[in-house]
Each structure stands twice: as structure tokens, then as C-alpha cells.
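Quick note: the coordinates plus some simple rules give every number you see, no bench work behind them. From a predicted model like this one, the values you see are computed outputs, not experimental measurements. Cβ atoms are built from the backbone, for glycine too; each structure is taken alone.
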Structure P
Amino acid sequence: MISIWIEQIESRWYGAALHEGALVAAAAASSRAAVQRAILRSLPAEAPRGFLEQGTDEARAAVCMLAELERGNETAKRVAISSLYVREPLRSVLLAAAAIPLGYVATYGSIARAARTDARTVGQVMAANPLYPAVACHRVVGSDLSLVGYGGSRKPTALKAKLDRLRAEKRGFAGKSTVDVLGGLEIVPVEWAIARAAKDGLIGTGQLPLW
């Protein structure tokens, strides 16, 4: 049974769908209804589920973590993903993307290699992102570090939103690194993707090209 808990924290609503302590889906939005819709559409159709009448310690800890992640506090980030209800390669893609730390980005290709799938599949998973904000999909960029898209959209407004989030996460890292997940995920400083955005004319001109 998948247990769903939705809670308001300050002005935002957060929800987590859990099975034996591991995430199946997560969402954050400005209303309870929007969180509920996002979670329900991310669950496998055949999976038994139920809404908790009272939050367990485990469920409340999960939504509190989501709230902290959206605020930019990742000190307590621990993402376990259900192996029963989140099938491969979806689970491996999400595990890899969730492991990208603040201040870095990873390419669709590097995630695909770690998850043993292809970049197109990674793009599809990031466009839907059933585990926001546990999975920071804005940290996934093209093979040339271009922004490519955000939230399933390549519109200028979507790219601007992605760029804004990346610019807020600059931490001054200087070189490539590797995250110890799925045998190793290569990551690069977020500044490199921002520099690519400047080269593409996304910064300073007010214009955002479409790919």
C-alpha cells in the first residue's frame, strides 16, 4: 500500500507518496489540489494507495524535507526511491538526478550512462519529474551544457526560469567531480552551464533562443 500525505508548510503545499519509507512520488505547489493531482498522476495505475488521515512521523519528515529542499537547504537531503513501484530505468534516472548536489549540473548523457539507459529517456523523465523537489530537474542540461528545456517546455519563459534557478545556486566550484551513485555520475559546476547560457545569448540580451 502506498501512503500519501499532503501538508501545508508556510504558504506552500507539499506531498509525498511513500511505500515502506521510500518515495514513489512527491510534489510541491501553491494548493493542496495541485499537489494531489501531481502525485496521483505519477503513481502506477495498478498500485494500491490511500491518503493518511494523520501524518506519521515518517510521512511528516518526508514533506518537511521537501519543503527544506525547495528553500535551498539540502543538508538533510536523503532520497530513497521505491524499487517496487518505481520501475527501471525510471528509478535509476531519478536516483542519479536526485544525487546532483547544489552548485553542480549533470548532462542528460551522463545520467543516461549512470542509469544504463539513453538520453531521450532521461529527458522524458525530467520533463515529467514525479519526485519534485527531491529531484532538482533544473540541474540537468544538454551535452554541450545548453539549457535545452525545463518542465517539458522549450519556451523562453521556461528557459529563463531554469536559468534563474541555476544562477541562484552558484557556489564557486572550479572543476568536474563525481557523485558516488550507480557506479559514478559526472557533474560539473553550475557556472559552466551559466557561461554556456551567456554564449547562447540568454544573459544580458533579454532574448532566449528556441532549440
Structure Q
Amino acid sequence: MSKPTPNRKKKKELVDPVSKLLEFLDDNLPNFLNEFPHDKKNVNFMKENSLTEALVFFLINKARTEGFSFMQQTTQEGKRTVDIGVFLFGNQLNYIFCIEAKFLPHSTSDYVTGEYAAIKRFKANEHGLNNSIEKIPLSQNGIIAYVKSGTFDEHFLKINEKIQKIALKYSQNPDEFGLIWHNSEQLKEIYFRSIAKLMSKHPRKKASYVSLYHFWISVH
């Protein structure tokens, strides 16, 4: 008589913390303005740092049981700081994800390329680094844009037109920041709902490609 097969508990599948974080942002960012932690009357007139401060406060409260925490103005390369560093609760010394915040519209140069531009800073390894002494580049990072006017579609088209334009000029020879650009770096829509989510992938200086997740929140 054959022996009964012993019950073996299935091994708990390991969940990538960045995938879990992206799901958390998907679920919670649409509620940011509905649960705005400050006076909502002047949201459209608030400065970027003030909006980001409110966002960090909101995310920390939402993430209490998720294992994440968020820190504003976290150290990067040299004197650089990134707007939000995300780390696993209890491990503040090791960021798993960095987020840069921008306004739309400001200019596509402030979003794509230029001294203070979000995508440029990730491509140049000025942003998107963990908090170790070695400042290791993270393979996935994010950009949050506070949309003050215009539609998601309008900004999507303008940003991709800007990337196409600079890719024509700097696909073989680097730009003023030593960066090469390609048409493949254009943003790809994941969804346009109450908020927008997009994704792009970019070559970096002396590092592997970085995937950027773009979350756009209308504040008008």
C-alpha cells in the first residue's frame, strides 16, 4: 500500500519590492487630492516643494502597513538631492526607488533635458542612486508631475516630440551633458485615468539602462 504523500506547504512567492511599490502608487496616488493633508483651496498656486511635502506626508500615512517609507530631499551624487527617496521600513540606509517631482507645463526642457531636467538627471546618474557609500544606480525610478494646466495627451505629445527632436541631433554624438539620445526613449502610455501613468527606458552614463515610471497628477 502506497504511503500518503505528505502535505508540503507551498513556498511563499517572493514579491519584488519595487513591483509592490508601483502597485501601491497605482492604488493610492488617485486619492492624493481627495485626501489632501493641507488646505486644498490654493493647490494650484502651491510651490513644487510644498506639494511634494504634502505628497510625502500622504504616502507615509498610507504606507504604514505596506513596509515602505518615504523621505523628502534625499542625498544623491555630490551635492545633488532627489525629491523623494523610498526605502523599506527599518532600512533607511538603502533606497530602493527615487522619485523626482516636476510641474507640467513648465517646459519640456525642464522635464526632458536641461540643467534641472528630470529625465536628464536620471540619465546622467545624478539621480536614481541608492544611499550606500558606492551610490549604486537603481534600475527603476520614477517621476511625479503636478499638472497645472493642459491635458495628459497634450503633455505626452509635447514631451515625445522633444525627445524625437534631440534624438535626431544627439543619437551619435553626445549633447552638452555627455548624453546620447534615441527615439526609443519616448514615453509609453500605460493608462490615462484620473491620473496618468507612463513608462520610459533610457541609457545612462557608465551604467545599465534605467526604467522610469511617470505618474502625472492634475492639480487644476
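Between structures P, Q, the calculation of distance in nm of label points 7 Å out along Cα→Cβ at positions 74 and 138 yields its largest number for P.
So FRET efficiency 1/(1 + (r/R0)^6) of positions 34 and 162 (r between Cβ atoms, R0 = 25 Å, to 0.05), computed for just one structure, reads 0.20; which one of P, Q is that?
Numbers: P: 0.80; Q: 0.20.
Value 0.20 for FRET efficiency 1/(1 + (r/R0)^6) of positions 34 and 162 (r between Cβ atoms, R0 = 25 Å, to 0.05) corresponds to Q out of P, Q.
Where is mean count of other Cβ atoms within 10 Å over residues 58-65 largest, in which of P, Q? List each step's numbers first, then the result.
Details: P: 19.2; Q: 15.0.
Structure P comes out on top.
Calculated for structures P, Q, mean projected area of the Cα convex hull in nm² is largest in Q.
When distance in nm of label points 7 Å out along Cα→Cβ at positions 26 and 106 is calculated for each of P, Q, the greatest value falls to Q.
Using the calculated result 26, 26, 19 for Cα extents along the principal axes in Å, for residues 18-65 alone, pick out the matching structure from P, Q. Before the final figure, lay out the partial values.
Numbers: P: 26, 26, 19; Q: 33, 17, 16.
Computed on structure P.
Tell me which of P, Q gives -7500 when you compute helix-only ellipticity at 222 nm (-39500 (n - 2.57) for each DSSP H run of 4 or more, over all residues; to 500). Structure Q accounts for this read-out.
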